[in-house]
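Once you scroll down, you'll see the structures, which are given as C-alpha cells.
All of the numbers you see were taken from the coordinates with simple rules; none came from a lab. Computed from a predicted structure; not experimentally measured. Cβ atoms are built from the backbone, for glycine too; each structure is taken alone.
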Structure I
Amino acid sequence: MSEPRSNRGPGPLWLFACVAVLGILGGLGAFTFGYGDGASYLRDDPAACANCHVMQPQYDSWINSSHHAVATCNDCHLSHDPVGKWVTKADNGFFHSLAFTTGNFPDPIEIKPRNRRVTQSACLHCHGDLLHPSFPTVSADDEAGRCARCHADVGHALR
C-alpha cells in the first residue's frame, strides 16, 4: 500500500524563497526604473530620448529638423494604433535597456527593420494623402518604397 499524500502544500521554506526572489527582482526593477528615469519614457517629451548619451546626436538633429515644431519622437517612432503604441514602447524599452546596459549596440545606432516599418507607417499616417496612388506603400522594407530614402533629413536634419 502506498502512503497517503499530504494536503498541506509547499513548506514555509519554499514560500519564503519565492517571496525573497520576487522581492529581490522587484527591488532591482524599481531601482533600475528610478535610476534610469523610467517615468520619463512614459511621457511624450523628446528630451527623454536623450537620457541615454548615445541618443544625443539624434535628439540634436531632431531639434534642427523641419518636423521639430510638428512632431515628437513618439509621433514618428511609435504606432498610431493605441495597442501598437504600447507594444512598440514596451518592446523598444526592453531591448534598449538591454542593449545600453550590456553595451551591445552599433555605434552610431541604427534603426531595426521592425522600427523602420513603424516609422514608414507614421509617415503615411500624416502624409498618405499627398502620395500618388502608384507610390509603393506596401513594404517598408523595400528601399524604393521608403519615405526616408529620399527624405532622410526630414525628421533628423543634417544626418
Structure II
Amino acid sequence: MWLWTILAICIVTACIAYVTPQWRRRRQERSLTVARQLFHLRREWLEAKFVDLAQKSGRPRGLLWKEVDFENSESLARDRHSNQLQALVGVTIRFEAIPGGDMEHVEAVGNLRAATAVFRFDEGEWKTSGRAIFNLSPVEAIKHLSGELETVE
C-alpha cells in the first residue's frame, strides 16, 4: 500500500515539475502580448509625455528640444536585474540653443541628432522618465547595455 502511495506522489510531483514551467512561459507570453497592446494604445500619449519630460530635464545643457520625430517600430527588452519590460523607440531630435546661452554660437546645434527614447512597463502601465540614449538606435542600445538589457522576441 505504501508503495502505491509513494508512486502516486512521485507521478504527481513529476507532472507538476513538467507543467509549471510551461504555465509560467504561457503567462509571460500573455503578459508580453498585453504589454505590447497597451504600448500601442498609449503610444501617442507616451510620446508626448517623453517630449515634455525630456524638455524639462535641462539636458543637453544649453539646448532646447525643438522637434522630436519618433520611428514607427519599437524594440522590446527586459532588464536583467529587475525583469522589467522596456520599449525602446528610435527618435530624431532637433535642438535649438537657449538664447544668451553657451551654445548660441555653435553651428552644430541645429544638426539632427539620433537617439533612442526609453519607456518602461511598470505596475501594469507604460511610463517614461524622458530618458534618451543618444547616438544609438534601439538595437544598438540593447547591445551596448547587454549587461543590463536583453532583447525580448
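Miscellaneous remarks
- Here the criterion is distance in nm of label points 7 Å out along Cα→Cβ at positions 79 and 95, and among I, II the highest value is seen for II.
- Computing log10 I(q)/I(0) by the Debye sum over Cα atoms at q = 0.09, 0.19 Å⁻¹ across structures I, II gives -0.43, -1.32 for structure I.
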